[in-house]
Structures are given as C-alpha cells and as structure tokens.
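Below: a set of structures, written as structure tokens.
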Structure P
Amino acid sequence: MTLLAPSLQSYFTDHAHSQRDLSPNTIATYRDTWRLLIKYVTATRSIPADKIDLALIDANLVTGFLDHLQTTRGNGVTTRNARLTAIRAVMGFALPDHPEHAHTIARVLAVPARRRPTPTVEFLSSAEADALLAAPDTSTWTGRRDQALLTLAVQTGLRVSELTSLTASDIHTGTGAHVTCTGKGRRHRATPLTPTTLTVLEPFLTERATRPGDALFPGPHGQHLSRDALERRLAKHRATATAICPSLRTKHVTMHTLRHTTAMRLLQAGIDVSVIALWLGHQNTASTDCYLHADMTIKQAAIDRTRPPDVKPGTYTPAPDILTWLDTL
C-alpha cells in the first residue's frame with residue numbers, strides 16, 4: 001500500500017517551492033484542487049483522507065471528479081482544465097518514486113483536457129471607458145482611490161493580481177514615467193504611464209503618502225485590496241456609469257474587461273501585436289491574437305487597404321431597384 005499523503009507533502013513542501021519555484025497563486029490553486037479531490041474521494045469511497053492509496057487515484061476517479069466539478073459545483077471548462085493540470089502536476093511528480101504505479105499514473109496523465117469554444121473578447125468603447133472613469137465620487141478618499149485605480153487599469157492593462165500587489169514605490173513619475181510589476185510566471189515588466197494617467201495618479205500619490213501601509217491602493221487599514229473587493233468596487237461604478245452611458249448595461253464588465261480594453265485601444269491605434277504582447281506581459285503573441293478578431297472595424301480597414309483602385313471603399317449595398325440591378329448581371 002502506497003499512501004498518497006507523503007507524495008502530497010513532498011510536492012507542496014519542497015518541489016513546488018524550491019524546484020519549480022511556482023508562484024503563490026499557482027500553489028494555492030494546486031492545493032485547493034487536491035483538497036477538493038480528497039473530499040470527493042472520502043465522500044464517494046468512504047475512505048479517511050489519511051488512508052487514501054496512490055493507486056486509488058486512477059483515470060476513472062479523476063474523470064468522475066472533473067465531471068462532479070462541472071455538474072454539481074457548476075464549474076466551467078476553464079476551471080475543470082485547471083484542476084486537471086494540478087492533478088497531473090502531483091501525479092507526474094510521484095511517478096519516478098513509485099514505478100509500481102506507473103500504469104495507473106500514466107493513464108491519469110493521459111486524461112485529456114476538455115475543449116471549449118473560444119470566448120468572445122468584450123471591451124469598452126472610448127465613451128464607455130470615459131463614463132466608467134468619471135463614475136467614482138472624487139469628493140471622498142475612496143472615490144479618488146478608485147478613480148486612480150481604474151485609470152491605471154485602463155491605461156496599462158495590468159492583471160487584477162498585478163494591481164492588487166502594487167506598492168507606492170512601483171509608480172515612477174519622473175522622466176520616462178512608468179509602473180513596474182511582477183506578472184504571471186514571475187515575469188517583471190515596466191509599463192509606460194501617459195500624461196493623462198499621471199494627472200490622476202500624482203495627486204493621489206501625494207494623498208496616499210499620509211495613510212498607513214505600503215499598498216498603492218489600500219483598504220481601510222492600509223492592507224492590499226482583494227480581488228473580490230476590486231470587482232465589487234468596479235460593479236458599483238459601472239452601475240453609476242450606466243446612467244451616463246446606457247450601452248454599459250448590456251456588457252459584462254469585470255477587471256479583466258479593462259485589460260481587454262487596453263489591448264483593443266493599442267490595436268486600434270495601429271500598434272503591432274508583438275508590442276501589445278510585451279505591454280500586457282504575454283509570453284508569446286498567440287495569447288494576443290484573439291484581439292485581432294474582436295473588432296470588425298479592424299477587419300474592414302484591412303479590406304479597404306487591399307481593394308482594387310477602381311472599387312469604392314466601404315460596405316457594398318445594392319441599388320434600390322433590385323430588379324434593375326439583376327438585369328445588369
């Protein structure tokens with residue numbers, strides 16, 4: 001009998017930190033996955049958590065667990081695939097030390113990820129973004145903080161985790177103003193700040209220096225805001241902005257929508273996709289290609305550039321008298 005617990009302990013106490021150097025967010029995701037899987041095993045097989053055998057974690061059990069996530073817990077395909085990645089990571093780590101379970105582990109590693117349709121990229125128009133940035137009540141400290149946060153998010157496209165981890169020292173307002181952050185995969189990058197963004201950030205930084213803590217956008221006691229706190233603040237300001245810009249009512253606006261908005265603004269300004277990938281902190285341009293399909297105006301512009309000289313630009317419309325037009329064919 002080969003217990004699962006020693007492999008889990010070895011992976012999370014040593015391998016994930018010292019050998020893989022995984023980020024805290026990744027480690028937390030993997031940990032939560034195995035918590036859910038162990039609870040699933042104890043509930044369906046009536047086996048105590050500390051008695052679960054490594055051989056029990058086979059392909060059928062893993063598939064049943066993943067189906068349980070979707071049907072019972074309501075998780076989407078993305079979450080299902082992320083949980084599968086976490087299971088594979090630990091099982092692949094255990095394989096060299098337990099060759100007697102090689103066949104079982106190999107079948108788990110071969111469980112395929114579920115395909116999903118490519119989601120539509122949703123972003124804000126200039127009018128919608130301006131309405132959102134004007135929504136916070138700047139007569140209050142919280143409103144001024146939120147306006148600075150949203151302004152920085154729309155201009156830089158930082159991820160939620162990057163925004164929540166910023167400190168005041170990450171903002172550089174001198175010559176070549178920029179914000180520095182540590183992004184996904186622990187990649188460091190610097191993103192330029194525009195004069196418009198600085199007009200909002202500089203007064204905020206002066207006021208921020210009088211408050212406790214080192215978080216750039218602090219909570220009531222100076223602590224870093226959580227992801228949920230940011231989404232709640234955004235939802236509040238979206239509701240306010242909807243009165244000014246009704247088109248926001250039909251859009252599902254999250255903090256990641258602001259990141260998409262940044263990318264689309266850069267793309268519409270004619271910035272090359274490879275530069276946008278560097279701006280957003282993508283490891284390669286494949287993650288950025290989705291923005292090429294998001295806006296029909298970009299595709300229309302491409303068509304107009306390749307039209308023959310004697311063809312009138314724009315969308316074709318037939319003559320009003322359709323019968324006369326048909327006679328000319």
Structure Q
Amino acid sequence: MPMKQVTVKAPATSANLGPGFDVFGIALEQPNDKVTLTTINDGVKIQVSGLGAKTISVTPEKNTAGRVAETMIKDFKLTTGLQIQVEKGIFPGKGLGSSAASAAAVAVGINIMFDLGLSNKQLIEYAAKGEVASAGSEHADNVSAAVCGNFVLIRSCHPLEIINLECPKDMELAVAMPKMITPPNKTEKARAVVPKVVPLEKHVYNLGKAAAMAAGFAVGDVDIIGQSMVDDIVEPSRASLIPGYSKVRENALNAGALGVTISGAGPSMIAVVNKKTADAVKVAGAMREGFLLAGYDAIAFVTRPGRGAYVVEREQ
C-alpha cells in the first residue's frame with residue numbers, strides 16, 4: 001500500500017554558471033519549494049500557493065509537477081490518483097529553477113510514496129519530462145541539481161549521464177532578482193537568441209573556462225570556480241534581455257565577487273564569493289544597486305550550495 005501523504009522540499013537551482021550552457025547546474029540552500037502529495041481515488045489535481053502562484057497553471061499537462069505525476073502514474077501503473085499541493089518559495093520565471101524544483105519534488109515524492117526504488121538518474125529523467133510544460137523541451141541541468149544537490153555536470157543527455165560533485169565549504173552565492181515582469185515563454189525567448197554558429201576561438205575559450213570550473217569543483221577550489229565563471233558565447237547574446245546587466249556585473253566584481261553571471265535564462269544574476277576573502281552580503285547589495293540604476297528594484301540575498309530534494313514529512 002502506498003503512503004497516504006508525503007511532503008518534499010526541493011531547492012532553487014542555477015543553471016549554466018557562465019560557460020556551462022545546458023551542462024552545469026548548482027543547487028541553492030535557499031529558497032525552496034515545498035510539495036505535498038496526497039493519494040486520492042484517481043486523476044491528478046493541483047493546488048498552488050505562495051510566490052507567483054497566480055501565474056502558474058493548475059492544469060496537469062501545463063504544470064511541471066502535474067506532468068511528472070501523470071507520466072509516473074502511467075508508467076508504473078499506479079492504482080491511485082494524486083492531489084499535489086505546491087507551496088512556492090521560489091518565484092517563477094526568474095532563472096532560479098522554480099519549475100524544476102516542483103518537478104523534482106514530485107518525482108522524489110512519488111518514488112518514496114510508492115516505494116519504487118528509483119535511482120537519481122531515473123528521478124532526473126522523470127523530472128526533466130516536467131520541464132516541457134515550462135520550457136517547451138526536456139532539459140536536465142536544473143532538475144539534476146534539484147534532485148542531486150550541490151554541483152552537477154551533464155556528461156550526456158542521451159543516454160543521461162550525470163557527474164555530481166560537492167561544493168567547496170568556503171563558497172557562498174550572492175543572488176539579485178530584479179522585480180520585473182517576465183513573459184510566460186521567457187525561457188524559450190532566451191534560448192532563441194543563442195547563436196547557432198560559434199567561431200572556433202570562442203568555442204575554445206569557453207571550453208577552457210568550463211574545464212577549469214569543473215576542475216575547481218573537483219579539487220574544492222572556490223577561487224578557480226569563480227574566476228572561470230565567464231561565457232563568451234551565450235551570455236553576450238542574452239545580456240541585452242537583462243536591464244542593468246553590465247552594471248550589476250561590474251558592481252559585483254568591484255565588491256569582491258570572484259565571478260558573476262546570468263542565472264539560467266535570467267533575469268536573476270548570481271555571483272560566486274569566497275567567504276574567506278569577501279563579504280557576500282556586500283556583493284549582493286552591490287548587485288541590487290546595479291539593477292536600481294537601470295530602473296528596477298531587486299531582491300538580493302546570500303545563500304550557499306544546498307542539498308537535493310528530500311522528504312520532510314510522511315504519513316503511512
């Protein structure tokens with residue numbers, strides 16, 4: 001018999017991290033979504049509360065959490081339906097993996113509720129299917145970080161191969177989220193401006209930065225990670241979509257950040273800070289000032305790399 005109810009927390013995430021477009025992702029300690037799954041007779045029903053709740057569809061096929069639930073119910077021939085209560089702590093459409101958190105939480109919750117025994121790889125594959133509802137296609141960077149926690153590297157999409165590494169203890173992250181309206185298809189628009197043809201010298205430049213960043217995580221060197229947070233391919237094309245981009249970046253570096261980049265598809269920006277050598281609160285404040293100069297207030301905060309989705313309550 002399945003459990004009656006399971007509650008899962010899943011973290012915000014940041015994808016790309018500069019040179020790792022569609023390959024790198026990191027889980028954040030804060031903020032997070034809380035998703036409660038309750039068995040019902042049949043079907044999938046969704047309720048959404050919290051940040052940006054009114055902008056999120058409760059139609060299962062148009063909701064990342066609902067899409068994951070329907071797929072898993074079908075694939076595993078589950079004999080009950082599910083009520084999904086999503087409490088949004090991650091504001092949607094800001095580049096912090098809001099849709100991925102809900103999808104990952106449902107995959108992890110169903111796995112526990114029905115004792116399916118799925119691996120992280122299988123959970124990521126199901127959570128990625130939910131991303132179709134928000135991004136128009138399956139992609140694994142955010143959901144991998146949301147499931148596994150810490151830093152993830154997508155070695156291959158087909159077949160899915162993930163490398164999961166711990167983050168340095170001295171690593172802090174400053175985030176600035178501008179208070180601006182983003183369209184429902186924001187991610188698709190951000191992907192549309194990505195160049196289709198890349199000069200060899202830019203490819204080589206990005207490859208070097210991405211390799212160095214991965215090495216930084218492997219050896220636990222936050223300075224290497226931050227200093228490698230530079231993208232010469234995707235970010236220059238997306239910078240024009242974010243008001244104040246240049247000033248936010250400049251301010252963060254001047255305040256002591258090792259590196260700063262667009263978080264996912266934006267408009268939030270994220271900076272890496274070594275807590276031994278700089279004040280992440282100061283960096284976050286400087287980033288907010290950059291957005292203010294462009295005419296947009298912003299929510300700025302400091303967090304750390306975090307764990308993957310986990311169960312906080314369960315009822316037999």
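Coordinate-derived values only; no laboratory data. These figures come from a predicted structure and were not determined experimentally. Cβ atoms are built from the backbone, for glycine too; each structure is taken alone.
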Query raised in the report: A value of -10500 was derived for helix-only ellipticity at 222 nm (-39500 (n - 2.57) for each DSSP H run of 4 or more, over all residues; to 500); which structure in P, Q was it taken from?
Result: Q
Query raised in the report: Of the structures labelled P, Q, which one yields 21.8 when mean count of other Cβ atoms within 10 Å over residues 156-163 is computed from its coordinates?
Result: P
Report summary line: Across P, Q, distance in nm of label points 7 Å out along Cα→Cβ at positions 148 and 196 reaches its greatest value in structure Q
Query raised in the report: In terms of distance in nm of label points 7 Å out along Cα→Cβ at positions 116 and 132, which of structures P, Q is highest?
Result: P
Requested in this report: Work out mean projected area of the Cα convex hull in nm² for each of structures P, Q, then name the structure with the largest result.
Outcome: P
Requested in this report: Tell me which of P, Q gives 15 when you compute relative contact order in percent (Cα under 8 Å, 6 or more apart).
Outcome: P
